[in-house]
Structure I
Amino acid sequence: LNDRNPYPTLLIDLGYNYALQEQQDLAQKNYDKALAIIDKNPNYGYALGLQFQKYNLLDMAIKAFQKSMELNPALNFNFQLA
């Protein structure tokens with residue numbers, strides 16, 4: 001993940017692995033890094049939201065979808081948010 005442009009869903013995978021090891025601080029740190037990438041490229045919001053959904057992190061998924069739609073009004077994730 002030290003690559004210049006890692007695929008951001010890997011941060012969610014890493015965070016989930018930390019959560020399974022009961023290291024919630026490191027897990028949240030990686031989740032926050034993934035959400036911060038949306039500021040640079042809102043188009044990642046869909047992939048991140050789905051990855052959060054995959055791990056049943058629904059609050060984080062909602063944040064990802066809503067943040068993407070705020071930054072890029074052309075995106076529509078209302079179906080995923082329903």
Structure II
Amino acid sequence: DGGRPIDPREGDKAVARLMLGYWTNFAKTGNPNGDGLPVWPRYDTETDLALEISAEPGTIGGLRKAKLDLFDRRAAATR
């Protein structure tokens with residue numbers, strides 16, 4: 001094969017475990033949330049919360065808000 005072995009960093013492994021948990025829960029129940037995982041909030045335009053997927057995950061707000069608000073205004077202007 002000649003390729004070099006992959007040696008993922010601990011942060012990469014943490015993200016892989018996190019995503020494995022979310023995807024497994026979603027496949028089983030239709031909901032990614034489960035025991036031992038930070039809550040992945042359902043998106044709501046009022047709260048504008050999202051899950052930051054990283055080695056230290058958490059809930060964040062206002063993700064790309066300025067750009068997305070611009071799209072909303074332009075879409076409303078064409079109606």
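Each value in this text was obtained by applying a stated rule to the coordinates, not by laboratory testing. Please read these numbers as outputs of a predicted model, since none were measured by experiment. Cβ atoms are built from the backbone, for glycine too; each structure is taken alone.
General remarks:
- With log10 I(q)/I(0) by the Debye sum over Cα atoms at q = 0.16, 0.22 Å⁻¹ derived as -0.76, -1.02, matching label from I, II: II
- Computing helix-only ellipticity at 222 nm (-39500 (n - 2.57) for each DSSP H run of 4 or more, over all residues; to 500) across structures I, II gives -21500 for structure I.
- Entry that produces 19.5 once mean count of other Cβ atoms within 10 Å over residues 10-17 is calculated, selected from I, II: I
- The greatest value of mean count of other Cβ atoms within 10 Å over residues 26-33 among structures I, II is that of I.
- Relative contact order in percent (Cα under 8 Å, 6 or more apart) from the coordinates reads 19; which among I, II: II
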